[in-house]
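Peer 1: The structures come next, written out as structure tokens.
Bear in mind these aren't lab numbers, they're just calculated from the coordinates by the rules spelled out. None of the values given here were measured: they were computed from a predicted structure. Cβ atoms are built from the backbone, for glycine too; each structure is taken alone.
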Structure 1
Amino acid sequence: MDKSRPARILHVVGAMNRAGTETMLMNIYRNINREHLQFDFVSYSRESAHYDQEIKKLGGNVFHLSKTTSMKELYHVMKKHGPYAAVHSHTLFHCGIANAAAILAGIKIRIAHAHTTEDDSGTFLRRVYIAFMRFIILCSSTKLLACSKGAARYLFGSSVLQMEKYAYFPNVINYEAFLKHRGAEVKKYKMEKGMGNSMVIGHIGRFIEAKNHLFLLDIFKRLLEKDPTIKLLLVGDGELKKYIEKRAKREGIYENITFAGIRDDIDTMLHSMDVFVFPSLYEGLGLVLLEAQASGVSCVVSEAIQHEADVGLNLLWTLSLEEGGEVWAEKIRQAASAGKERNAHRVKAAFEQSGYSLDEGVSTLMDIYQISGREKNERHVNRFF
């Protein structure tokens, strides 16, 4: 490998759109020393994604492939555009295919990274596929990372926590970007959207089944029965967005909902909320939940949220989805009454103690990638191992 050029890491992803895993990768990419290290991305989407242009501006490449099962395409990318110091896969059970291709390409460091606790695993054939791919992942990977123990068990199997090559890696965020309360921006946005001084509950996430938007609409309808001025702020896009909009119109609650779409100013969105609601059916961790806590916003979440997501600020209110919309609505009212965490020093200390520091995450990855000439804080390098 040419010592005069930065080492390159190949990340294998679905598409670099604004979502939890992808946002975390961009947080890391923006903060690495790009004189020593650069990122490239394999995307299993032919369409341009939200972060593609920024990746290119930072010096990285995005390779759009057509088939998630094509080891030949992956091998071709690795050989043509390498050499790569490591391959870092984030595509659930397809991680095994990418890391097997990396073996053929002669790449020594091969990482499989678990980000979720569940997907469609109900059928017999799916269970057979999962067992086979889990075997491939364990055989082909030199390092196994996960954002939570639940995510680790789901992707790698229940015995993974005792394996030497397994490590917990938190979904690190640039929490300091959320500490400052942007009063002027928030006031301007709320006035533009007709929220005024109304209570605002919010959600940030893709419009997919796992995020449980239908249940959120049921909760919101019950809240409106007690307070007709309350507003719902939904940030994100996805395949179910149009359906949720139609459902809101049918329920007669559409006028009280702002569909904000994909936003770059997530900090302003979060500071516009009185309560963040996260009724997911399943989650690996929930990066946006960390951002909400960094913003000091009370969060009402489902029991599917992994306990690692709680940074210890007493901002999380957890409920079972089986308790129903009325109980959730009452808990949201209680959370709103409890108010926000305004002490920035307390928030910062909680994130540092919980290991969600971006500096720590970068330092740890540099160590995993075995990048020479790195600038890292030796206090943090072994924290996650």
Structure 2
Amino acid sequence: MMEPNRPLRILYVFRAPVGGLFRHVHDVAEALIAQGHAIGMLCDSMTGGERGERLLAGLAPRLALGLHRLPMHRNPHPSDWAAIRRVAALARAHAVDVIHGHGAKGGLYARIGGVARPGRGPIRCYTPHGGSLNYYPGSPAHRLFMAIERVLERGTDLFLFESRFIAARYHEFVHVPERPEVIALNGLYAHEFEAVAPHAEASDFLYVGEFREAKGIDTLVEALFLLANAGRHPTITLVGSGPSEARIRALIAARGIDGQFRWRGVTPAAEAFRLGRAMVVPSRFESLPYIVLEAVAGQLPLITTDVGGIPEIVPRDYPYLIPPNDPRALADAMAGMMDRPFATLKAEASAISAGIRARFSVERMVETILTAYRDTLAARRG
């Protein structure tokens, strides 16, 4: 029988080492390694970018179960079977206690590759991060992926949701799991709650994130166009990159407001936050976005849409929590923020930051996840 508190052997499986999903996995892995647990990772070899490669390189020497990479495609692909076989082989070779899949692809690989006889082998854990759950309800893709999720639910020993929103969405579109489920909120480090001071030359507003349809940057452009027509011309810095960049630039040029925009490539959040006096998050879809958590923790004045798990971070009565896809509402919020003293905005941001500090910590996130692993393993032994 396994000793209840012995170090665990854990394999994390996910697709792309980018974005909030990767930060979540990276932070949990770092903390568990420091506690003496043996960790391994399997992820895509085709994505990651400079930052992802650097973080993986820093982790690799400390991954007792190794860093394993092979091509993984976002949509269903014949190469999925190679990844599933690799998960199964790694689970056997390393006598893994826990296989934890993150995201739709990671969850697929972990739960099929981790198949074992009842009561034996690793426990199979799954954390959705939006992904397939964010397809338009009723669309062919949504129906297909929800059907797959319903099949995979039977092969899951533990659900670890990173927000109440994603848990509710899973319940609505897939199933209320018969297996244990735990909410382990994304967490931040203590130093991330220090106030960020903008540069002297900072723009009026700031966007940080990917340039793609779900992020609603076109709504932001239209809001600035409305402000320009009203004789107001705030500056804004766009930080990031993505597949929609050419379309966004074309829309800005068509609206004739090029002079209000500053462009910055992918930049660490702590540095990016100093480039603007207030943050704008115009997203159409989100789960529990790290960028909003980081902005609130850093005490940035924030305008954000009421989507996904964002209301779990800022209160429902927050005056700058606005509907998505509404340029007029966004323009009004930006104008209202510009009309208020910056010191007042910072004081309000500081109060919200203090309010989330206890709930969104890395320590609490890791403790919740590790306890859930051990409880599920103990239930199997029982």
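Peer 1: Taking 11.2 as the value of mean projected area of the Cα convex hull in nm², for residues 146-257 alone derived from one of the structures shown (1, 2), identify that structure. Please report the intermediate quantities before stating the final value.
Peer 2: Details: 1: 10.0; 2: 11.2.
This value belongs to structure 2.
Peer 1: Moving to a separate point now. Going by distance in nm of label points 7 Å out along Cα→Cβ at positions 178 and 282, which of structures 1, 2 comes out largest? Don't skip to the answer; put the middle values down first.
Peer 2: Values: 1: 2.4; 2: 4.7.
Max of distance in nm of label points 7 Å out along Cα→Cβ at positions 178 and 282: 2.
Peer 1: Related question: Quick one: Rg and Dmax of the Cα atoms in Å came out at 21.2, 66 when computed from one of 1, 2, so which one is it?
Peer 2: On the way: 1: 21.2, 66; 2: 21.6, 73.
Clearly, the read-out refers to 1.
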